[in-house]
Structure 1
Amino acid sequence: MSDINLKLLQSFLLVAKLGSFRRAAEAARRSSAAISMQIKELEDQVGMRLFVRRSKNVTLTPNGQMLFEKTERAMRDIDDGFRSLSDIAAMRQSTVTIACAATLAPKRVGSVLTMFRRRFPDSSVRLIEAPPATALEILERQVAEFYVGPTVSDLKTFTFEKLATEPLLACVPPEYDNGKAVISFHDLLDVPIIVLDQSTAIRALIDDILYRKDLTLNIAYELQNAFTALSLANAGLGIALLPSIAIEMATFDGFRVVPFAEPEAARSIGIIAEKGYVQHNYSEQLMRLIRAAFAEMPVAKAL
């Protein structure tokens, strides 16, 4: 029974609805003999007669009637399924869904979306803020077409297109400022530290550097939001360790931004996409604008 194919069932439905091999053949643009052979093949596979053949027409047997009702219903479901997929495909052609790290969304990606909307008014973009820890899951489930943010480990079936190198910077309030032009992790051992939580790529970078240096910092505040970390540093509650993009948004003047002496205190920012995923036109256009934005916008400098 697993060998029954849709072509046989489609011919069966035509004959059942039109009551004639000849009329079914005309509708299918095939010969009557070909339609008759298909019905014979189907009857041989199910092991019973499906039609009562008369000189001028054919009618369904009781078993044929049962098969007709079930097959017609199944074909309707298949047609509905294809129509739904077509609707989804059509919507995706005009709607782009992307995921983005929270620190990148307000400035870098936000300005790109404004430009994209002006250039392509018939399209729309759906933006999902997500930490790097969940980026691959979002892409695997095809919730988003690509992710803009820091690279993640264990990419496997994904590609990473590097757009920029982003340094880690220290926001040092006057209470803890020794005036150095650069800072090292050894300088931070005896001061309260403000960091983002472990779901973020920048925290993973910090933890990795500390592990390799066999150092432990006094983490006084562990936060989810970069703006909150900046606010606490501005209030003099500790030194905040943040990616430069987060500091670009800062309007605070209660701390000095100092770069790290360690060259490894930086992360790669780029586009993560599933290998082999074919981007549609609007999606590709948005990617191009994002590439250009990162190429044109300088990385925040230390103050």
Structure 2
Amino acid sequence: MRYRTVLAPISAPEVGLSILRTALHLARAFDAHIDVLHVRPDPRGLVPYTGEGMDGSMIEEIMDVTEREGGEREVRSREMFDAFADENDVRVADEPGTGAGVSMSWNSTVGREDEVVATRGRIYDIVAVGRPVKEAALPSPITLEAALLDTGRPILVAPPDARDSFGTSIAVAWEGSPEAARAIADAIPLLEKADKVTVLSAKAAQVSPIDADDLRHRLAWHGIACEIQSFEAAASELGAAFLEQSDKAGADLLIKGAYSQSRLRQLILGGRTRHILAHAEIPVLLSH
């Protein structure tokens, strides 16, 4: 099993570089192809959201500004893509080649980024997205959740400041949930390449139905040796605890099942997935 196709939605050059760096390191490990996608907003989509009392000229002006800014952002994003491919000596190709090695392609379309990513992401092995940053519109948390919840594929969340490499030391957030099991299965190609794998097992009030040692035994059948790092944490503090324990383990990548609690509970009380998405400084592979 290998990752051979990566979708990387890039909304703007300012936030796209960390996504490309993260996607490139993954692609180099598996000789994969990165399909960079830029979705330019459709000004016509704004019409239903304009306030009452606006006359036609005001609506037209808003649409013109949206179209102009969207066009400028697309041009700058494409320039960033070209510069990145050149600086990193990555072949730009739209079709599979006969030779090995990493390749990239550029695709742009018009629409809503979350809707386009939700549908197109389903045909890729993995989707690389940016981690939302507080008080910043981009990268969009709506796009991230669409990739996670609607594609059926694992997502690789790039931190705001991407590292040159990751995957040497991997932490696995083990909760015994179906989502955690799916994330581990999706991450097997990375776990097989890692020098160190640490299973993070919380001694919380909500006890995992499957012991971490059972997971260790299962991973051994893949030739993956891992150590178990147990820690005390309240269920409400697991998100922060997983990040803290990842740091203690020296991990440069975290594997986690996403939204193992109900979405309503997450929205009202917050949750471990949301905490990690808001604070992780290392790449995170999530599956739902």
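What follows is calculated from the coordinates using simple rules that are stated; it is not laboratory data. Please read these numbers as outputs of a predicted model, since none were measured by experiment. Cβ atoms are built from the backbone, for glycine too; each structure is taken alone.
What to note about this one:
- When mean count of other Cβ atoms within 10 Å over residues 130-137 is computed for each of 1, 2, the largest belongs to: 1
- In this comparison of 1, 2, the computed figure 65, 51, 27 for Cα extents along the principal axes in Å is attributed to 2.
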